[in-house]
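Structures given as structure tokens follow.
No value in this document is a laboratory result; all are computed from the given coordinates. Since this is a predicted model, take the numbers as computed values, not measurements. Cβ atoms are built from the backbone, for glycine too; each structure is taken alone.
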Structure P
Amino acid sequence: MSHGSAPRPATARKSAGLSGRVRIPGDKSISHRSFMFGGLASGETRITGLLEGEDVINTGRAMQAMGARIRKEGEQWVIEGTGNGALLAPDAPLDFGNAGTGVRLTMGLVGTYDFHSTFIGDASLSKRPMGRVLDPLREMGVQVSASAGDRLPVTLRGGTPSAIRYRVPMASAQVKSAVLLAGLNTPGITTVIEPVMTRDHTEKMLQGFGAALSVDTDKDGVRTIRLEGRGRLTGQVIDVPGDPSSTAFPLVAALIAPDSDITILNVLMNPTRTGLILTLQEMGADIEVLNARLAGGEDVADLRVRHSELKGVAVPEERGPSMIDEYPVLAVAACFAEGTTVMKGLEELRVKESDRLSAVANGLKLNGADCDEGKDFLVVRGRPDGKGLGNAAGDKVSTHLDHRIAMSFLVMGLAAEHPVTIDDAAMIATSFPEFMPLMTGLGAWIEEVRE
């Protein structure tokens, strides 16, 4: 895939009876961090189940450019790290393509080092705001040179960083993680205060690699995370569980396509990531959690999912951080639910790979859905039988180079009366390269459009 190449439209058509057992590719968040922490730790890290999407591979290349040695042996990735504090100055700008997580976390990891590092990305990533990460780095003493609006390209230089006490102003695992990673190469105790808990993979994995990190939660749920800088990290063996954000697409497809019954294996069930499953269950979804277990300190389970008659709900606003990437496909599920689904507190969607809130609303309207978009909310009124949904004329949903918009609307087409067509499926490879064969293997009717 290249964002400069010709788009590859795709169409999804009504499909019944999805069936089979599938294993979802590795979790994207954990995969990014596996490359980063393995590249930084002393000794050898071995990773199985890594998500080999373009975003994660770009993070691996950045770590290679700063001295980590990374190779693949069969199904395992093997990393020989530099040791904490021993990254090397990159010879060229670090190109993260479309990887927002990769670029923001690596800015934190590298910014405190006493060398220049420049970060670049594709057209989509270059529009996304970086100030939320750059502001705390500035407080730590990092020199920042950025494009207008704190956007890429960004050049950083550290030198004599200072530990800070930072209260995260929005629910963002990326900001929290960037500050903690900056603290790895900073003397003293770096403290992050998190009023609303977000995905906690950084904390868990840093502890696993040997960082001196503690977490305290008060009676109001406010978390205080303390990290002692310049400690030793040691290589680990990591088995990456399946990505719940990628799981969302076959899961919703099975719920809305009649007579479907599928099993999804090895899904990460970290409580900070299961908001979509909880919401769908409240809507009446038949999702059975099987073989719940612990793997590498994370909750993992298999999910049996059957076609269900869904009902609209009001999604609690405070659930947003645990399902922020899943709102587009939840909106698709809501199109096939009886009644109205109300989603609030969605302002974060406007600064994702695209303005996801507008992209979802415009795509739904193009395909006959009854919805209202506000500054930070989306209301969808469903049609359980799918009548009138889709676009018989073949008008294409604008994906705006956003993989989750692309996959969500292909899922919509599997239960709509008319086909649903997207303008480009190429960027799906950034997060879920196996999406097309996995879905068609379950019985979904999805095909690329030859123009």
Structure Q
Amino acid sequence: MNHAPVRPLTARRTGPLRGRARVPGDKSISHRALIFGALAVGKTTVTGLLEGEDVLNTAKAMQALGATMERTGEGAWSIHGVGVGGFAAPREPLDFGNSGTGCRLVMGAVAGCPIAATFDGDGSLRKRPMRRILDPLAQMGAKTEESAEGGRLPIRLQGARDAIPIVYRTPVASAQIKSAVLLAGLNAPGETTVIESEASRDHTERLLTHFGATVVTEPDGKHGRRITLTGQPELTPAPVTVPADPSSAAFPLVAALLVPGSEVILENIMMNPLRIGLITTLREMGASIDVVNARSEGGEDMADLRVTASPLRGVDVPADRAPSMIDEYPVLAVAAAFAQGTTRMRGLQELRVKESDRLAAVLDGLHANGVTCAIEGDDLIVEGAARAAGGGTVATHMDHRIAMAFLVMGLASEKPVAVDDTTFIATSFPDFTPMMTRLGADFS
């Protein structure tokens, strides 16, 4: 697998950021729209699709499995699906590049079909754990025929001849585990149930319902949910409008809060209650974030956000908020570096198994830029200051969110902040650098 040349970038303290911006379509929904369109019978249209490398790799995988994928315009796609259980065995390995979401969800979809497929990815994805996905899929009748050490990629998965419905309690709050089990359960008779002690993002359940499946969601315990899918539905094509990704919006949002005098409007941001933990936390820190033009479309809530530069204060972020903002912690840590007082982010064990060990990468990046911080157990503690020092070079470890978070830091710090590689930003936010530059950012 070929990778683009390394592209370092430096961010410098800038004047006010101003203007309107539309960040890419939500990555989670983009992956799922392609997969469910491929599993429906007939033609599904998708608009606002994130056309980053991660999602495009999922589109290629759906095509390799027998669906017809056609790009009809910017962010607009037409999908002719093959129906539940209708995937054909791919001739070549399915290469998911850097995308854990695409790989794990498609593993679930393949596990419910009587075909075999090989799953692979780049060096970063090959390091990420897959056993947590393979274990419940094995209970449903799928078999791991080949894998690298520790159940890692490359993996050859033989789907179930006759998929078995199960009741499965997830070991951690993970929309990827939940979604893989539900996708495998589509081709199983009877009911497949997933129980989670902490509710994870619910895009799979919403889109399953949107495409005509019967899904019942009930509370389970204080923060958990019990999701039951009735298997073997005929999914009906349904148009999908992809809202803007709140995880991508986090970067211009935090930049506008930190750079004095800034005012930025971010358009069409998804406001799903299970995805807005960062907004909740930043407001607790004193951020001025106004919700404008709130509306609902395609089963998801969305709104425009008006963000104004604000002095921030340190807060204690509870562990039960992590599932609603797991991808936003790197940029929250940057915001905390500029807040007055101490910010403690609790229960971040899931950050250790992302594109990189994000917990360690954030700590190292903050240290490199003069920020006092520490890890205690699975908690990250950041001692803030009115203006962080900067002046360091950050190792991104092929992680797009680490790169973008520390470029945001450099826009408000006393000294420039450099990141060693921005190549992987294209996996989720291809327009990041030009969009931020249009708002007034100084990158070179």
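Things to note:
- The greatest value of mean count of other Cβ atoms within 10 Å over residues 159-166 among structures P, Q is that of Q.
- Read-out Cα extents along the principal axes in Å, for residues 151-246 alone, computed value 38, 35, 32, structure in P, Q: P
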